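Undergrad: Down below are the structures I want you to see.
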Structure P
Amino acid sequence: MQTTGIHHVAIIASNYERSKKFYVEILGFSIIQETFRAERNSYKLDLRVGENSQIELFSFPHPPQRASNPEACGLRHLAFKVQDIEQAVIDLQSYNVAVEDIRVDEITGKKFTFFKDPDNLPLEIYEL
């Protein structure tokens, strides 16, 4: 099998409207399409991330909580590329998003830091 990239990452939100606001208004992702699936009582929101990636934001009635933070098997965190990490931190903090101190990747020498979405999903910003 030959892959050419990541198409999307799927996220299930406990509060759809709160998470939609976070990903659209705070992180600045644009809406591709929003669909309500009546048979599942569920929304699916397709969001554009950069030029070639997407997030699918789902709502489901009564989803279980995340197993642990963040060291359980499975997805550890989701990382987004930024040009200016200091400005990205300022932008996040202007929305009262708690952001960890900026660190330097000991392997690449690049700056990065972590913050959380409304459901405590660990997110990372990584400077190019």
Structure Q
Amino acid sequence: MLLSKENSSVNLIAAWKKGGILVGEEWLLGHVIISPETIIRDWGVDTPAALAVDHLESAVALRPEIILVGTGAQLVLPEENLMRLLGERGIGVEIMDTPAACRTYNVLAHEYRRVVAALFAPG
């Protein structure tokens, strides 16, 4: 699915397909973390259900106000304490399927918000 055709110095998600996300002109395969300035490839987490706060430390290090977690083709709720533990650190968390997280990320990045998307590759 095509999301954006804009050229920008900000990392925007242009499209997604099974197994990958297009940022700019580069297809990122597997699970990734994306901020407007940074791309972390090969995010070391197995499944959305296994996601814990420790898996998001590289996202937290980017100092976001909000982390969008895209759980793949379908919504999968991770560990119950995830939102509470990050909230205690002053970081909002939204859990959604990866296509919705991609769309939301682009909107927030366009608004110059401090957003990070932790994305499981769409299945």
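FYI, it's all coordinate maths here, none of it is from the lab. Note that the coordinates shown come from a computational prediction; the quantities given were computed from them, not determined experimentally. Cβ atoms are built from the backbone, for glycine too; each structure is taken alone.
Undergrad: Thinking of P, Q, which structure, once Rg/Rh (Cα atoms, Kirkwood Rh) is computed, gives back 0.93? It would help to have the intermediate numbers written out before the result.
TA: Details: P: 0.97; Q: 0.93.
That value comes from structure Q.
Undergrad: Work out the source of 30 here, i.e. which of P, Q gives that when relative contact order in percent (Cα under 8 Å, 6 or more apart) is computed. Don't jump to the answer; show the numbers that get you there.
TA: On the way: P: 22; Q: 30.
It must be structure Q, since only it matches.
Undergrad: When you work out distance in nm of label points 7 Å out along Cα→Cβ at positions 16 and 64 for each of the structures P, Q, which one comes out largest? Mind dumping the intermediate values first?
TA: Values: P: 2.2; Q: 1.2.
Ranking P, Q on distance in nm of label points 7 Å out along Cα→Cβ at positions 16 and 64, first place is P.
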